[in-house]
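Given below, in the form of structure tokens, are the structures.
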Structure I
Amino acid sequence: MNIVRIDPNVENPNIVQEAIELVRQGKIVAHPTETVYGLATDAFNERALDRIFDIKKRDYTRPLSIMVDSIERIEEIIGEIDKKHRKILEHFLPGPITFILPVRKKILNPYFRQFTKIGFRIPDHKFCRELLVTAQMPLITTSANRSGLKNPQLAIEIATNFGKEVDLIIDGGKTKTDVASTVVDLSTKKVEFIREGTISKKKWAAELKKIK
């Protein structure tokens, strides 16, 4: 396990490149986000996914979300997003919301192939954005904790809880919140608010009314 300290408000090209090289090898990188610390790896590497489930003690049938750099990247994975839902994505993203979207094309990856819908994040965090834009690949995103336990706000919590199970920890200081992303389901015609996170249900409803 390696821990590197960054200033999350400035560009960190060397650290970004190190992280990318690791995730391309199926390694696991812990990193700050605009919500809580997360674990990232290659979204379509089966061994890497197995490691995520193993260290989090998470049921393999529970869906993981994918972190990407753009709406276009989402469409590369699941197919075309309908106009109504695309407007919602364009209004709220980048931001601390996981949007669940329907899969409209064949996915070869065995893990994601079992689902008819997948959650996606486009984070509003400088380091995450730099990582995704540079890597040009989808990454798994999941909170850096054992399933059911407290969401981490500090890198030291990850080091204490996981030790050598995580290959690289990006220490960007304390996150602004210990609340995970809001979750909204757009997999059907009905827009369903699933989980209140850093964006409250009240704020979500108010913003949704602004979309024409």
Structure II
Amino acid sequence: MNYRDLIPEATRGKNTELSAVVDCGTDSNAKKKFELAARRLLAPDTWAGISGKPGAEFLALGSDLQEKPALIKPGSYIRIDIPGPGPKNGGGYDWVVIQDLKRKISDNGEDFVGLTVTPCANPFSTDPSDAHFLEQGSTSTFIILREKKVVSALYFGRNEKINTAVPGIADKLRNTVTGLGAFAGLSEAQWQKLIDGFIS
């Protein structure tokens, strides 16, 4: 299994790749840095503190909708509070679900942990429409990778398209404005700060 197995194929829309890299000097230091970065990645509730303000805030929920589960896994949700008005169908929040999560620890000096999220409906609502400014099929993949003494934090945005298939003119307008801002680089700036923070 390779970390690239986590990254969806780019077939449409906007696609983004970001990275942060640190040379830890020794394998031992790199293993410690990797474990710290992996813990940060797997604790979405801490992401706002890592990436700093202004920016979005994140809350993890289990598939049973309990807040701050001990472990996140495929089927867990992340509620995102983006500055400004949120979508009505999301209860004022954007929502994603963890689509995939993999971890590999090997003897050859290459370890990784990564997760992929995709927009989803508000799990507290009966409205089936995606509660996110991007439509379902858009993905964000975050990976912490150790290659011997080098640790990297990677971000891959794939197949991003603005979600206008929502009820109500206000949400259509909100998603368009938020999506255009993201495409202009606002999301990339936050994700870069986040992955920088993972390995700081």
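Bear in mind that the values in this text are calculations on the coordinates, not laboratory data. Please read all numbers here as calculations on a predicted model, not as lab measurements. Cβ atoms are built from the backbone, for glycine too; each structure is taken alone.
Assign the value 18.8, calculated as mean count of other Cβ atoms within 10 Å over residues 36-43, to the correct structure from I, II.
Details: I: 25.5; II: 18.8.
The read-out was computed on structure II.
For distance in nm of label points 7 Å out along Cα→Cβ at positions 156 and 180, which of the structures I, II scores highest?
The structure with the largest value is II.
Hey, relative contact order in percent (Cα under 8 Å, 6 or more apart) derived from one of I, II reads 27; which structure?
II
Rank structures I, II by Cα Rg over 2.2 N^0.38 Å and report only the one at the top, that is, the highest. Walk me through the numbers before you get to the answer.
Numbers: I: 0.97; II: 1.02.
Across I, II, Cα Rg over 2.2 N^0.38 Å peaks for II.
State the single structure among I, II that was used to calculate P(r) over Cα pairs in 10 Å bins from 0, in percent, for residues 20-67 alone, giving 23, 37, 29, 11, 0. Please list the in-between numbers first.
Values: I: 26, 59, 16; II: 23, 37, 29, 11, 0.
Considering all the candidates, the number was obtained from II.
Could you figure out which one of I, II the value -9500 for helix-only ellipticity at 222 nm (-39500 (n - 2.57) for each DSSP H run of 4 or more, over all residues; to 500) was computed from?
Values: I: -9500; II: -7500.
Checking each candidate, the match is I.
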